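K.L.:
Dropping the structures in below, format is structure tokens.
Throughout, read-outs are computed from the coordinates displayed, never taken from laboratory work. As the structure is a prediction and not an experimental result, all values here were calculated from the model. Cβ atoms are built from the backbone, for glycine too; each structure is taken alone.
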Structure P
Amino acid sequence: MERSADWLAQARADLAAARHMLNNGFHEWACFAAQQAAEKAAKAALQRAGRDAWGHSVAALLLALRELVAVPDPLVDAALELDKAYIGTRYPDVHPAGAPHALYTRGEAERCLGYAERIVEFCAHLVATLDQK
């Protein structure tokens, strides 16, 4: 069943959650929600193209999209940064010391949100234009 619209709607909701968390000082959660938004947007585009979309790596999902369309290198670079927020934002034992809430900064959260916004916008355009294969 093709549900790219649902994936894209959730990606946009995750972006809104990331903004809310950023504005309320939850920088680690803003980074994670931004990663989730980008992941879900990439999955929406892949699903719209009739492709399977598994895994949590935004970069891997965008590289899979490259089989169908040109994905700019800066978007893949942004995805690589977002992928670093998938686990480290949630688990203290990923870091040598400190809890994630004390290790992520507003600047990092702003960058992650900006990356996610660009990826969601790119993928939303693909969803709107791709013919299902």
Structure Q
Amino acid sequence: MTVEELFQTPYYIIDILPAQVPEFGPGQYFAVEKWFLGTDRLKAVKEKHIGLILKLNCYRDIALDEQDETNPPPEQIAEAVMNRPVCIRTDGAMIVSEPDETWLTVYNAGEQLLNLIRTLAAGEGLYAWRPEINS
């Protein structure tokens, strides 16, 4: 599947929050999000993303973007996640990371892969959930 085709498949969010925040819910989501986007705090969240992806790579082959090379060095994976938009491909699925976001998006993950991602995310203090708009 091409990257464009994967963007059209069902997706899950790996996030610092355990569920989608209601559009008109109470609280101050945008102020809290802005706080987490502060340089040091965002770096800490991205480190969790890197940890999840590197641990996933212990169980599955991964490739960055549309490259044919599988299992690039951990330093290359970490640099990509921290500094640029990157698509991590594995098992017919794709994990999208943006350097200025506190979440990852997982497209086209089968149940077995999704269960592994959920377990690894929990180990990093992250949550995997399906957005309501994606049902």
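K.L.:
Tell me which of P, Q gives 1.2 when you compute distance in nm of label points 7 Å out along Cα→Cβ at positions 11 and 43. List each step's numbers first, then the result.
P.N.:
Working: P: 1.2; Q: 2.8.
Considering all the candidates, the number was obtained from P.
K.L.:
Starting from the value 39: which structure in P, Q was relative contact order in percent (Cα under 8 Å, 6 or more apart) calculated from? Intermediate results must be reported in sequence, preceding the final value.
P.N.:
Details: P: 35; Q: 39.
Only one of P, Q returns 39 for relative contact order in percent (Cα under 8 Å, 6 or more apart), namely Q.
K.L.:
Tell me which structure, out of P, Q, gives -22500 once helix-only ellipticity at 222 nm (-39500 (n - 2.57) for each DSSP H run of 4 or more, over all residues; to 500) is calculated. Kindly include the intermediate steps, with their values, before the conclusion.
P.N.:
Details: P: -22500; Q: -12500.
The value was obtained from structure P.
K.L.:
For distance in nm of label points 7 Å out along Cα→Cβ at positions 27 and 99, which of the structures P, Q scores highest?
P.N.:
Details: P: 1.6; Q: 2.9.
When distance in nm of label points 7 Å out along Cα→Cβ at positions 27 and 99 is calculated for P, Q, structure Q comes out on top.
K.L.:
Now for a separate question. Name the one structure among P, Q that FRET efficiency 1/(1 + (r/R0)^6) of positions 67 and 115 (r between Cβ atoms, R0 = 30 Å, to 0.05) of 0.85 was derived from.
P.N.:
Values: P: 0.85; Q: 0.65.
Computed on structure P.
K.L.:
When mean count of other Cβ atoms within 10 Å over residues 107-114 is calculated for each of the structures P, Q, which structure yields the highest value? Display every interim value, and only then the final one.
P.N.:
Values: P: 18.6; Q: 15.5.
Top value of mean count of other Cβ atoms within 10 Å over residues 107-114, among P, Q, belongs to structure P.
K.L.:
Rank structures P, Q by distance in nm of label points 7 Å out along Cα→Cβ at positions 19 and 75 and report only the one at the top, that is, the highest.
P.N.:
Working: P: 2.1; Q: 4.4.
Top value of distance in nm of label points 7 Å out along Cα→Cβ at positions 19 and 75, among P, Q, belongs to structure Q.
K.L.:
Out of P, Q, which one gives 92 for volume of the Cα convex hull per residue in Å³ as computed from the coordinates? Spell out each step's value before the answer.
P.N.:
Working: P: 92; Q: 106.
This figure was derived from P.
K.L.:
Among P, Q, considering only mean count of other Cβ atoms within 10 Å over residues 35-42, which has the greatest calculated value? Walk me through the intermediate numbers first.
P.N.:
Details: P: 28.8; Q: 11.2.
Max of mean count of other Cβ atoms within 10 Å over residues 35-42: P.
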